[in-house]
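Quick heads-up: structures coming right below.
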Structure 1
Amino acid sequence: MKSLRSVWKPLAVTMGALVALVAGAGPAQASVVQSQTNLVQPAPFPQNKQNEPAIAQNPTDATNLVAGANDEIDLPGCTTSGCPFVTNVGLSGVYVSHDGGASWSQFSAAAGGDNTASFNGGNIHTLPGFAKLARQLGVPGLASDGDPTIAFALDGTAYYGSLAGVRGVVTNSELITVSRSTDGGTTWSDPVLATSRTNPVDFNDKINLWVDRSPSSPLKGTVYVSWTLFQGGPGRAEPIAFSRSTDGGRTFSPTQQLTPAHNNSSIGGRQGSAIRTAPNGDVYVFFESGTQINGAKTDAQMFVKSTDGGVHFSNQAVASTVVPIPSPLPGTSFRNDSFPSVDIGPDGKIYVAWADFRSGRGKVVLTTSSDGGGTWTGASPVLDVAGRSAFFPGVAVSPNGQKVTVATQAVDAMAAGTHPGAGVVHYDSYLAESVSGGAFSSEHKISASSDPDGSSTNGLTAQFLGDYNTLISDNDHAWFIWTDARAATPCAAVDAFRAGTGGVPNVPASCLGTFGNTDIFVGRVRL
């Protein structure tokens, strides 16, 4: 495919600050560099709204990182009647660092032509080429729709998986696309479909992308994509779906259903899929699902496995039971989940982490398998922030297998029934590490404090921080990327609307410009 050469606009964000934090156990200090990846856009809402970040490191250049997020910078600001999404405006933001994450630049290209529209200065700041793909598909509108997921191949090719919203034909129709970059994120190819064309009853969501990059794998370079396929609306079929590319992301196999599809009061609800590959090329797809164990309904981290590069998969199996964290947690109104985060070490050991509520407070727990998923350790807490509940965690194993890192955000734990509002709770990001198989260190706080009440859905009905964060690691550093609300200002009129005591607010007239200002921050940590 011909590469779409787009203009690289050097919008460097240099907000990094080196700080030393003292841990209570394990390594004595952590050096932390915080940096904001997205273009500084404090106002207006929703142009200042970013969430659901992903990040990956180039294996051919350790200083080159590519990140992505749901980024509404190209949307128009709120009007007196609301803050809606707009047809043909993309949402999949792209950010690049060439100094190990100390500073970042945001991708930019001219709006129109092969690209989507922008209400912010004539340039788009999201993935290019979606207007061209719309013409190829014969639909009047198509735009990147977020849920970013990013991975590098061994040769330094970056792959960016994104939802793509079909406008003007099918309500709520979503496709899965993959874009690629061979120059460290500076330019990007036209997007390629990883799903079938539009279907009026299909809603593809919660995408995850991975590239087999093990030097010992006979399948290295294969690109894998998984997602939840919602069929026919709420309460209907909901399988985990899958596709793969063996030609560097230029074409993808037909959609493959990996799990049963039924979704009822006893079983189903499969979401949050995550793909990883073992050193020998085995493919694992994990997901959270309702299931039955010994006749009792429970939530579980489940998985399927392929030993032939994704051609065939095993039946689904349970890695661990789950006690999901409440959504929302007391004192908040943002949604959350207990989706799995997964990584596999160079020895083939599998690590699965999630936020679990079995103790009555959100903690990051971990289960592992050293025999290809045949048996699993009991889920045990590895990151527990006193007085707070964890949400949106990650786990990462260093390439040499010596470090296992976990990270999470954690919000003040409140009594059940506590209503959300300005100043009711705050949250931060934390990280802990195990070295050479030892115990995990005490948590290191790696962020400034945020009030989630300054965040918002576009409909203004609730706070909003997305559905996930991302953690990666090399042999020297870990990078945790999260949605940050330190610069967001709550709005009393919006709070009244959320509480049912006020009407739909006029945001431009009633709220400060920094209302809704959520940004993407990265903490580069060396313990």
Structure 2
Amino acid sequence: MALAKIKSATTWGLKIIKMQIEVDLSDGLPAFIIVGLPDKAVEEAKERVRAAIKNSGFRFPQNRITVNLAPADIPKEGPAYDLPIALGIMAAYGQVKANFNEILALGELSLDGSLRHTNGILPIILEAEKLKVSEVYVPSSNVKEIPENRLKTFGLTNFKDLIFHLNNEKRLIPAKIEPFSGHIESHYLDISAIKGQLHAKRALEIAAAGGHNILFFGPPGSGKTMLAKSLPGILPELSLSEAIEITKIYSVAGTLEENEGLKKTRPFRSPHHTASNISLIGGGKNPKPGEISMSHRGVLFLDELAEFPRTVLEVLRQPLEEGSIVISRAQGSIKYPAKFILVASTNPCPCGNLGDPKKECRCAQSSVIKYQSKISGPLLDRIDLHLEVPRINIEEMQNLKEGENSKTVRERVSGARFLQTQRFAGQKILTNSEMTNEDLKIYCQMDKKTLDTLKMAAEKMALSARAYHRIIKISRTIADLENSENIIEKHILEALQYRQKNSFNQNHSPL
């Protein structure tokens, strides 16, 4: 009887796949069929769409309705297809006329015809130009997620408004996209609240400035967790490109809250040590991001690192080295970004007192070795900064003055990050930690004396090639914090402090 075709898209990871929603009305007993590998949420769209059309004051066709979600070999999931299916039915039934080749409509319908906030559609909206459309229609609460207004974008509160708009009965005004501005959450722990631990604070500043991973070890109550929680407060504000990357991940993961809009703060994720490897790397039939991808451009804090199962910790190797995670399924592989700062904390032994001058360690040597061996040498090798956090006695703590606040430290960190932004302009890297071996030759110049010092230390400390290169990256960050164009000897010497043998790694093979 009638056929309508509506442009749409689905996601496979963060990539979009072009789709076409075909709606056919034919003679026969009334029926509503959806084909094209729909999941349960898409299958249930039949009831939502029927009720939404009727409750919006329009007639629902009493025909045999067949909806094909093409291509048919790709699974479709989620309620985002409600709006284009309803629009296709209205077009096939002759109740709306428009140039549907120029339109992209996405969103979940309520039974009364109103539009609900819909997760997972931001990557599609951002790539809408590839679909060769000029107008985008989404729920009004989703408009806040959109960072740029390259196409005409309309925020809908109900289905009826869309039909009136397309029929030129009551035109809608394109949404106004608010300019992006990142900010720092006020609830982040201020670094000035941590008494003493100047060496650890300095390492934290270096980690923030260069995007380096850091391990804190020491007895219980020494301030390891407080140090980790203060890191987000000294990181620079998000740039627009970083905010888009983060928001796309959270949209696909389905964790964006209604009216939350574009992410304006850096993620801080802290999974419990009982977390599975699937929860860390992501998974599912259409794999969703895990904790490591949700930490992208932010912080992943693993407290009590040695309590995590070794199989879980080993999945961190790839993302720590490559800045991404690949999840393979029968339909193909999905690659999610995972460029985060890993902050890990652990006790040096089961009782926690190993190396403490005031408390005796009660653990047998075999217990210490077994405990520390949960964290493999190759994983430790990928952590740039290793810091012992000693216990501070009460009297000393009371006499210590308050140190620099997070704002002061953040200004230095932002200055170092600005130098890196200029250095890596036009490249796909943002921080020193992301440099390749080829980049080190270009951006990490040293005089002969400095290079000889590094080589001698590397030989004496039996550094691996990976650890050697990470020392250079840390030195480059220290130089940036001091606004130094070249790496000099004192930068190398400071960087080497964070790779010395200590009560934690002495039972491991050489780093």
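Some observations on this one:
- Origin of the derived value 85, 47, 45 (Cα extents along the principal axes in Å; candidates 1, 2): 2
- Origin of the value -10000, where helix-only ellipticity at 222 nm (-39500 (n - 2.57) for each DSSP H run of 4 or more, over all residues; to 500) was derived from one of 1, 2: 2
- Value 18.0, calculated as mean count of other Cβ atoms within 10 Å over residues 427-434, assigned to which of 1, 2: 2
- Parent structure of the calculated result 23.1, given that mean count of other Cβ atoms within 10 Å over residues 203-210 is the read-out and 1, 2 the choices: 1
None of the figures in this text is laboratory data; all of them are computed from the coordinates on show. Worth saying up front: this structure is predicted, and the values here are computed from it rather than measured. Cβ atoms are built from the backbone, for glycine too; each structure is taken alone.
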